[in-house]
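Engineer: In the part that follows, the structures are each spelled out as structure tokens.
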Structure 1
Amino acid sequence: MEPKALQQYLHDHIPLSAAMQVEVLAVNEEGVTLKAPLGPNINHRDTVFGGSASALAILAGWSLVHSRLRELGIESRVVIQKNTMHHDLPVPGEFSARSFVDGKERWARFLRALERKGRARVVVSATLEHGGAVVGRFSGQFVALDGWSTEATGGGSG
């Protein structure tokens, strides 16, 4: 998936990404990198609001799973199940989140489970960066569900 296509998808389907002015910098097999400016994500201390930092990391993780599945031609609903975010340093400006899956075997197990059971979980990590330094760390468990629709279930968080 091309960065511009993913960015348009995020802005169209996850309105918070547009409000945060999220830009997709890179989409490849190693991961997804997103960035956002300070302005729409500022807090009362003139640094990035913690919720914005967490949201960018979640979006980067979700985007990795979504784009990889799309590249493989797999139609699946991707949702986050749980996550942890460590805010190591205040972020006084533009920030980015780079997502990745630790180890090729973890992704391969995820794909096998999705094919076999129609649902699977994978842990995605991300680093939050500002000015070339790591300022936060994220880990999230994402679930892919085959043939799952909001009409049939009444919703879900994507």
Structure 2
Amino acid sequence: MTAVGVMPATPAAAQGYAGGVTRTLAFTIDAAAINLAAFAVAGIALLMDSILHLPSELDPVAAAIGAVSYVAWTVAYFASFWAGTGQTPGARVMGIRVESAATGGHLRPRVAVRRFLGMVLAFLPLGLGFLPVLTDERKRGLHDRLAGTVVRYAPRPQRSPG
């Protein structure tokens, strides 16, 4: 027991691999957060446009800037959380984390970006790249294999009685 009355967390090796439902719910929470931020930024941009009265010739440029920004924000969101703590906010809510399959540690930024690109590839053939999560012993999809990652249930500190 530690000084603040919290029992040490269960070692990572004893934690199981996260399955498809948990991972899908975590992704759904993350997608909602990403889109909420995008809607807020789009709303601010529309308000600014209504005040500044920009020429309509700039509409395609503004749309392209918005699309590129959305993609960059999405990649940065996932990659920074995976490389930083191994948990996106959705993963934290669901009690899971992404870690290196080889070391069990956090991902390097380049590996986190590779995992994100692998997710895009897994989605392309009607989501078939995610099917191995249901059948693989370590519940790894295409994106996990490409990046050398696993998704485990995160150990949670346990409160001691009293």
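Engineer: Of the structures labelled 1, 2, which one yields 2.6 when distance in nm of label points 7 Å out along Cα→Cβ at positions 42 and 146 is computed from its coordinates?
Structural biologist: For distance in nm of label points 7 Å out along Cα→Cβ at positions 42 and 146, the value 2.6 is produced by structure 2.
Engineer: Assign the value 48, 33, 27, calculated as Cα extents along the principal axes in Å, to the correct structure from 1, 2.
Structural biologist: Answer by label: 1.
Engineer: To test your reading of the models, identify which of 1, 2 gives -18000 for helix-only ellipticity at 222 nm (-39500 (n - 2.57) for each DSSP H run of 4 or more, over all residues; to 500) when calculated.
Structural biologist: 2
Engineer: I have 0.2 for distance in nm of label points 7 Å out along Cα→Cβ at positions 82 and 98, calculated from one of the structures 1, 2. Which structure is it?
Structural biologist: Checking each candidate, the match is 2.
Engineer: Comparing structures 1, 2 by mean count of other Cβ atoms within 10 Å over residues 34-41, which one has the largest value?
Structural biologist: With respect to mean count of other Cβ atoms within 10 Å over residues 34-41, the highest-scoring structure among 1, 2 is 1.
Engineer: Using relative contact order in percent (Cα under 8 Å, 6 or more apart), single out the structure from 1, 2 with the greatest value.
Structural biologist: For this comparison of relative contact order in percent (Cα under 8 Å, 6 or more apart), the top structure is 2.
Engineer: On to the next question. Here distance in nm of label points 7 Å out along Cα→Cβ at positions 18 and 114 has been calculated and equals 2.6, so which of 1, 2 was it run on?
Structural biologist: 1
Since every read-out is calculated from the coordinates, none of them should be taken as a lab result. From a predicted model like this one, the values you see are computed outputs, not experimental measurements. Cβ atoms are built from the backbone, for glycine too; each structure is taken alone.
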